[in-house]
Structure formats: structure tokens, C-alpha cells
Structure 1
Amino acid sequence: MTVRLLLVNPRFDESFWSFRWALREILPGKRALNPPLGLATLAALCPADWQVQIVDENIEPVPLEPRADIVGVCGMGAQHRRQAQLLRHFRARGYYTVAGGSYASLLPELYAALADAVVVGEAEYAWPEFCRDFAAGRPRALYRETGTVALADSPVPRFDLLKLEKYSTATLQFSRGCPFRCEFCDIIVMFGRRPRFKTLAQVERELDALRARGVRNVFFVDDNLIGNKAVAKDLLRFLRAYQERHGYRFLFGTEASLNLAQDRELMQLFRAANFTWVFIGIESPDAQTLKDTRKTQNIHEDPLTSIRRIYSYGIDVLAGFIVGFDNDTPATFDLQCRFIRDAGIQVAMIGLLTALPKTPLHERLAREGRLIPDADHTDNTKVRTNVIPKRMRYDEMVGGYIALYRRLLTDRAIAERLRNKIRHMADPVYRGEYTGHEKIAIIMKLLRKGIIRGGLRRAFHFARSLPWLAPEKIPLAVVDWIAALAMRDYVDRNFAAPRAEDAAAASRWLASIERATRRYLRKGAASMELKFLAESVPRLHIRLHGGLDRAFFRRCSRRLARLLRRTRASVTLVVEEIEQARLPDLQRLLRRLARHGDRVFVEVSERLRHVVTVDSSVFNLVLDRPAPGA
């Protein structure tokens, strides 16, 4: 019998990495940055006669009653909450469930009660073993890779199962592992310190497959592509030759360590292969901090000099920074701000120091009693962490972190960073990847939805930041503004302190909705209640009990859309009963609220889930009924 396998990539909670504003408002037809490469690789490891489907909840809804024998759900730490919800949902309905991914590999004990089987570690050998056992009717509860996986045994991912046109960038992996020993990093915990590599023939097959799918942008997801410089140079020479044979089809990006800047041959090869950007973990411009956290690869020279040298080869730098190290004080925020401004780094991903389980940092802070019990550690770009800082108060650290982002994302600061970058960027590799018509459309959307809405001040800084005398640099400037405004949009919506006026406004809107729907409330067709979450964030609960008409949905939709647009409140819509004739009205209501879908929670009664369609890639589809008072 043919086995039917559904592989699910759970929805991420929104973060800086989402770039939601850019994807929804500016870029044509894109829903997410990167596809789930791990699931595509897993699909390629399945027996040839298995029927495999991949669903990425970040671009499409997850089918809640699929035709499947096995449901596998992957997940990073930032996806754990949703991954657990999906596993519980499918397991409760009799599906055989499998959990995997980086977080299950790091903390498999969290998954024993969630899934029928857990796959820990790299999948190239463990997953085929599971497939054989399942087909034989004797699957085990735990599959753990304890040896060393040779990447020569990794197959070409099933790119055909991914909707690549919905992503801004396709992904490819050449190596695993990193030779360095950064105290806070979990990469060496999972993949080791000795990098392992695919063959160049494997890379060629994967590029051929992506080229056949019409892909232009490719992200090498290696945690450090230059972990072995000699091997990296061989790869880059191959990529240069491949690009020459195929008309420089691809624009590449990757992650690398800052010691890239000390190897001019390596940078020239990056340029020749058409790498437009690299992401570098800079973490801190303070040399003592870097020494203390064992990031010694960053202290060979002044990091500002290194960044500018990389710019001189036409390669853009995206970078990660961390605040909250033991050596950090309130003055550190000024130091970070000056460095990021002077370096011209527009995509500066700053996070609070977070101790991931099983890392050397976690072990040390546990010994020192500096871990906050039960604090979230899955996303270091939120305004919380599990670390107690050493030389400042916790609230000072969080407040300084928020203020740092606000300083960097003013219109003036965006323009200054762009000018500082362009000054050292002699000839950018990036010239744009869209057609002429698409470029015009993107620029017009940026002007209308980003620049003009910011007023005359933003328009002034935008105009003065553009390299008018070097038009070949303008595409890079446009990309920088799109990225910066996307990050600013996220900060404005997520970093603001709770406002008393939000609670008052939510109460007024509730009263308005109740007046508009009074007759439905009186007869019990619907009910409404305003609750307050942690930190006094208002959430309006609306329950639909049945017996409604089109007028109810029309009156609600206008007012709910205004509530979400004008406040930071959220809305929970509980569909307990609804008539077939009202389903189109419910869908119109949801479409009206889709712009604010990250703050809309929809719960559908069990017996209606087969008729009520909710796009869980847009809205928060509630699968676990929240605890009382939540």
C-alpha cells in the first residue's frame, strides 16, 4: 500500500525576519522569505512510491483533515508553540505524527508527549530508517542520529513540492558545522565544529533544478560558508564558472564570518560568483566582549575597517548584533548605535542575549544563577529574554534595546546609514532582479506606501540619500529603504508600550459594535466581551452562536477593521454555529480584517471545521482551546 505523507512547516510568529510590510505591500506576489529546505530534503529521502505533500503554513493554510497516513511537523525554536498545537491536533484525530527539526533535535524531551515518533538530529540516515520501520509496521518512538552524516549522501531536495514563486529567495545548503566556539551559539551543539560539505556535482544538480524552476535569488543557508576557506574557494570558483555558462542567472547570498574581510582572494571570488550580500554575526564592536564570548574571529582588525573592505568589493553586509553580554552597560547602546550608523548596515538584526539550552552560555549562567526560570528563549528579537544581565538592570537592558532600534529607524538614521554604505560601495554586485515593469511598480509602491506616508521629512531624507550621480547604486538604495521601513513597521507595531488610550478606544469600539448589533445580542445570536491580556493589551472576543444575517457581518466588519487599524487591540472570533448561507459573509469579514491578521485569532467549533475555511497563513487559527482567562 502506498504511504501518504504530509510534511508541515508551521507558521512563524511575526518577527524582524518576517519583513511583513515589504512582502505584503511592496514586492510582487511574495508571501515569505525562504522555503522549508529541510522538508524538501526529507521528501527526497522518502521511498519512491510514497506520496508526499509539503505545506508551508507561512504561505498557505494547513489542511486540518488531510488524506494522509503520516503527518510530520518540523520546527525551529520560534515555531515550537505552533508546532506543538499542530502535533496535538493531528494526533488527537488519529494521524500518525512525527516531530523533527532543529528544536526537536535540541530538546527532544519536549516532544515525547506530542508525537508518536521524534526524529533527532540530521535526517539523511535516520529518516530512511523510520520509513522502513513504518512500512514494516514497527516504527519506534525515537530516532536519533548519533554518528556523522556524510553530506555526499544528501539527495537533491524535492524543489518540485515547494511553491517557490511565493518566496523572495530559494535556499540551498553546501555545508554543515562551524569551526568557531561562540559561547551563545547552538550550531556546534547540533552540527559540530568540523564542517562537512556536499560535492560540487551535488551543488550543480541543485542549481540546475532551481534554474529549471525559474529561480533567480538563492540563499546558501550554511551557518558559515567559509568555515573551511580552501573548500569555500573551490565552491566559489565552480559557481563563477557555472554563472558564466548560464548567463549569470543567479544572485547569491549567504552567511559568513567576519574574517572574510582579511582574504582578498575570497572576496574577489564572492564577487565573481555574483554574491550580492553576506550576513555576518558581528555581535559587538567591543573587542573585550568578543573575547569574553569566544568570538575571536572578529578581533583580527577593527570591524568597521573589515565591513568597509567588504563593501569595496561591491558586496552588501547584513549583520547580527547582541546586547546584554556580561561586559555590556547602558553605555553599550550608544556604542552599538554609532557602529551600525558608521558601518552603514541597514539590515541590522539586533537581539537580546539569550541562553539557548545546551549551549556553553546556558550552562555557565545556570551555574551563576542568572537564568530567568520559564522565560522564553526561542526568539532573541523579542523584548524579553531568559538572561539576567551582569552590569545593568533587566529593565534597563530591555528599555535600551527598544530605544536603540527606535534611534536606528528614524528617517534621518536610515538615510545616514545608506549614505555611509554607498560611500564605500564602489560598484555593487546587486543591480536588481526584477523586470523593468516590476521595478517601476516596486518604486511606485515604495513612494506611495512608504515615502509619501512618512511626510515631507521622510521624503527629504529619502531624496538626499539616493546616489543620483551613481545610478548603478540606486537599486541597492531602494532595497535598503524597503528593508528599513519594514523593520520600522515591525517596531512601531510590536515594541510600543501598552497605551491607556488603546483600552479606552477598545471599550468605545465595543460599545459601538454592541449598539450596531443590539438585536442580535439580545436574541443570543452572538455575544461580545472585552478582555485584557498581559500588560493590559485589549482583546475583543466575539462569539457567533448562529441565527445571524448579512447585516450583522457588514456592521461588524467596518468597526472591527477600524479598531485594529487605530489601536493595538486584538480580536478573537469564535465560530460556534453558522448557517451555510452566511459562510460567504464570514469570508468577506475575514478578508476585511486580513491586513491585521497577525492580531486576529479565529476559533472554529470542531464540527464546523470542514465547512468554515480559515487561512492559517494569514490569521491565528486556534487549534487548542485557551485556558480560562486567557
Structure 2
Amino acid sequence: MNKTFYITTPLYYVNAPPSWGAYTTIVADSISRYKKMMGFDVKLFCGTDEHGQNIERAAQKQGIAPKELADRVSGQYIDLWKRLGIEYDEFTRTTDPRHHASVSELYRRVKANGYIYKGNYSGWFCINCNLFATESDPAVPAKCQDCDRPTEWISEESYFFKLSAFQDRLLELYEKNAGFIRPESRRNEIATFVRGGLKDLSISRSKFRWGIPIPDDPAHVFYVWFDALTAYLTGLGMVDRPEQFSRYWPANMHLMGKEIVRFHSVYWPAFLMAAELPLPECIFGHGFWLASGEKMSKSRGNVIDPFILNEVFGSELLRYYLLREMVFGQDCNLSYDAIVQRWNSDLANDLGNLLSRTTAMITKYRSGTVPAPGQAKGDDEVEQLAARVIRDFIAHFDDYSFSRALENVWELIARVNKYIVENEPWAIAEKPEQAGQLDSVLFHSAEALRIVAVLLAPVLPQTSQAIWEQLGLDGPVRDNRLDGLKWGAVLAGKSIRAGASLFPRMDRKVVLDKLDALLEAKHGLAAAPVAGEAAPVAEAQALAPTITIDDFSKIDLRVATVVEAERVKGADKLLRLVVDLGFEKRQILAGIAKAYDPEKLVGRKVVVVANLLPRKMRGLESNGMIVAASLGPDDTPILAGFNEDVQNGARLK
């Protein structure tokens, strides 16, 4: 029987139309597809949170019943997931009767174990974020620390959960299981919060009616977190499908934005401990997508409309951009310019060019049939790189380092494009005595694309299937096992089915004009605020004193590739880099930490002053210097690089 993997997205609140929760769900869908291709029996959970005073008030403003609002917005989420190609296995609405049964059952178990009591509470409360402010003076109005809106003073009778009883057990959980909360920075934040002391948690309300009644006191309804979090149990059928529940619970991964990690990593495991249920394996709180440096959220009113983005860019480009651009776990700025650039550079120029030139050459030189390999310059290097890329892709995806995994794939794509240029198949095609070399180039290019198609299937399902079919292969590409993927000769003799270009180049102005028009028509917004900003113009600076050509010749500038990058402890500006100069590897310390995330530098070509005297900084030796421009009043570093693929060790003259 296959290993199981249960992954959940948060339940999205239905007080307003769908927004940037689409990112979390796209990531979850890619993980689900990946795990299935690794041989797991997967359940992907999605759902909507439909109770609470916020929903009740939003419905009143629109002159409709809360259930009508919930039905409408929940339906919009289902529609959006379909458009984005999300293949969820379970979709739970908190208004479903089966969910009511789960909440009541959890409550009964927790109460039977002595962790529920009745009391009174008061405090400044934000109904938009379902969060109490830290201030507790009723005479001093407080603002929500999340959305900065005014809060309301609430005072009423409530049922309480004895959260304070679980402080030591939670800290022990975090200490013994470092992977329970990821990334590490979130775990540290939560541990600090819990060490500060836990207060018992109000889990009911009596001043509004839109919620699930407390089983033994229907004058009260459950408060959002006891209600919503329990949906993860409902989705597997804790009450109505016990065999399925026992097979898939506990969850392997609860995936969410970092703003709700506290509720999932403090309240949720405490509820489960109190009910004597197994705990989830991992709570992963990813970073925020930022618009003009601010978090995008419905409560802040600066959301990006996923329906419009999907209409303009398409789901495949969105999926690729979101997983490639953000270092998972960190914050990242959303840029429309960068989306267009990813399409034109990565997809059209790199992958699209490799596919079109390969299928065109096989059609022209071998009548559309993939030949068996002969021998050509670089064959072994391409085969060995493909094997390493497969290993690295799996390792990075297992660690949820999606950007690194995709960088690995594009490393293979770039090398095969270079391999084609090195062998000049258009030239050797005119020399019958070199037919074996031509066959090898054509086969290796096609075989590399087969491997690329399988690797990209979790992230780009439609694109990978199209590549698969153009290579003359049948069946779904997703049926291939990633853990069994290796270089082979399966393509030899296959008849390719070349089709239209998968990635026609995008015209930036046309695309952004369309985006502006759609946003203006629907929301009265313009795309410009989060489009990529032009680089600042450098101020005129006095030139350094003139030197002779002999002076310049003393500086040995070399091309290198960054193979390792990490921050230097205790130094805000320094990164420790290991660069490959082709003939040796060197450690260099560079003051670029505020401009570059270390994860994004690995694999990047840089220029190194290779004959600089070594020096020590922070107890580490730096053997060389990275060349960079310096822009603006803050001297922001911009690394020098190349448009072409230049070999390591090449000297700049």
C-alpha cells in the first residue's frame, strides 16, 4: 500500500471575493502533484470558512442572508480553482452539516477531558482579522496590529478552552520536533510567543447567531478558530468516514500564509492534544507577496485579482512565476514586469526555443523520427548533468525549495541549448560521414526535453503534457514516477508531433495595457503601482584618476559561478560565497546581503577580481572580490553579469 500524504490549504474567508490565497493553493496543488509522482497516496484539502460576525455584517451590508453570501463566494473559489487547474481531493465548507458534526464531536472530546469551562471575557477585538488587540484598557481604543483598522470593545459570557494548560507541552513539541513549524524563523517566533505565557482561549460567542451552536448550550455559537480549524478533520471524515480518516490523519502539511501560523501552531495542536488526537507533521507559514512593499490582503484593500491575472497571463505562467520567483518562506515583491520577463526569457527563449529547434531539426533531418544516439561532443556531460538535475530537483522539492528546484531544470535547459550550438547540427547535416554525430545531437536534445517534461509536470501540468505529446509520447506525463526518472532510449524511433509554439513572446506594453483596462473596469485600480520599477538613474560622479593599459592589465577579472551562498552571522551586509572559477573554488565575502537573498545567488554567473590579496573579515578569509555597480544614495549593489553563457575562468580584457 502506498504511503499517504495529506496536505491542507487554509480555509478562505468568504466575507469578500477570492484574492491572493490563490498563491497558497497553487503551491499546495504543485506539492500534491509532486507527491503523487513520487508514489504517494495524496489527499489535497481546500475549503471555505463561512461563519462569524464579519460574515454576518458583510451580508447585512449587501442586504442578503449570510448563507447566500457564503454560497456565492464559496462558489467563486471553486470556479477560481478550476481556472487555475487546482486538483483538490476534498473541499469542505464550514456550513456543511457534516462539519457541524465534526466540531461538536471535537468539543465533546475536549470537554470530557476537562479542558472546557464557562466564564466571561472582554477586550479590543478586530472582526476583520478575528484577532484581539494586545491593549486591554477599555478607555483607550486600540487598532488591530494586522490590518491597522479600529477594533471594537467586546465583553460577554463565553466558553473557554484551557490553553494555558498546554504551554509546557507545546514548548516541548517545538523543542523535540524542529520541523513542526517551518521555516525556522516562524518556529522561533512562536516559541517566543508561547514562552511569554498563554491565556485561556474564548471559543464561543453569544451576541451573534451566525455560527455552529454549542451542543449543550445553543445560546452560544463556536468562535472562528475552534470551528474553522476542525475542518481539517471534517475533510477526511472524522465522523462520517472513519476508515478514510484513520488512513490519512494526521496531516503531513498544513500550508498557509505566515499571518495565521500562530493559530495553527498554538491553538490547533492544543485542541488536538486535549482531544487525544495525533498532531500534524508540519505547519508551514510562507511569506507575503508584497505590493509596493506592503502585504497584499483583503483587509488592507490592496489585493491582486487572481481572476484577472489568470485572464491576462494564464494559469501556467502564474504557476511558474509564483514558484520560481519567491524563495519559499520569505517575502517577495509581485511585479507584472517580472511576470512578462519570466515568460519571454525562461519560457519563450529558453524552454520554448529548445523545444521548437529540436522538433524542427528532427522533422527536417530525420523525417520526424527520433534517431538512436550516436556520438557527439558533450554527450556525456549532458547525460551526467541530467542525472544530477533529477537528484537535485527531488531533493529541493522535498525540502519545499521550489525556486531552487526550477533553477535546476533551467540549468539543464541552458546546457542543452549550448550543446546544440557547440555541435552545429545545421552544419554537420550536410556531411553524411557525420550522421552519427547529428543523430546524437537530435536524440540528446529530445531526451533532455523528455526529462524536463516529467520534472515540470507538478508545476506546469499543461505545458509538460504538450511537450510530452510533441515528443511523440502517449499517455499522461504525470503517470511517470519522478523517483524512477533516468536517462534512457525510450524516444528512439518515436515520431514527433511538432505543434504550434507553446510560448509566443509577450509584448510588455500590450499585456500591461490589457491588465490596466481590466483592473480599471472591475475595481477602479491601475496596474502601475506594482509593475516593475525602472532602475534609478545613476548620478554623475567624478571619474577616478586615469591609468595606463599596463595598470589595467594587473587586474585579473574572471568569470565564476556561485555554488554556495549564506549570510554571515552578526554581519547585516555580508554574504559568504563560494565561487567556481573553473580551475578552482574560492571563498569570497561580499557586502551585498541587503540587496540579494543568498538562495537566489546560487548558480549565478559573476565577475571576480581573482588576484586580490586575501583578507579576513569576521574571522573568515575572503579570497577575491565580486564586481558590482553601486546605485542610488544607499549605494545599492547590482552584480555585473552576462547575457551570453560564458565559461567559468574566462578572463575579462
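Since every read-out is calculated from the coordinates, none of them should be taken as a lab result. On a predicted model such as this, the values are computed, not experimentally measured, just so you know. Cβ atoms are built from the backbone, for glycine too; each structure is taken alone.
Looking at FRET efficiency 1/(1 + (r/R0)^6) of positions 125 and 357 (r between Cβ atoms, R0 = 25 Å, to 0.05) over structures 1, 2, structure 1 comes out largest. When mean count of other Cβ atoms within 10 Å over residues 69-76 is computed across structures 1, 2, the figure 24.0 traces back to 1. Taking distance in nm of label points 7 Å out along Cα→Cβ at positions 309 and 413 as the criterion, the largest value within structures 1, 2 is that of 1.
Of structures 1, 2, the largest value of distance in nm of label points 7 Å out along Cα→Cβ at positions 37 and 373 belongs to 1.
Set 1, 2, criterion distance in nm of label points 7 Å out along Cα→Cβ at positions 181 and 565: the highest-scoring structure is 1.
Of structures 1, 2, which gives 25.1, 77 when Rg and Dmax of the Cα atoms in Å is computed from the coordinates? Comparing all candidates, it corresponds to 1. When mean projected area of the Cα convex hull in nm², for residues 29-380 alone is calculated for each of the structures 1, 2, the largest result comes from 2.
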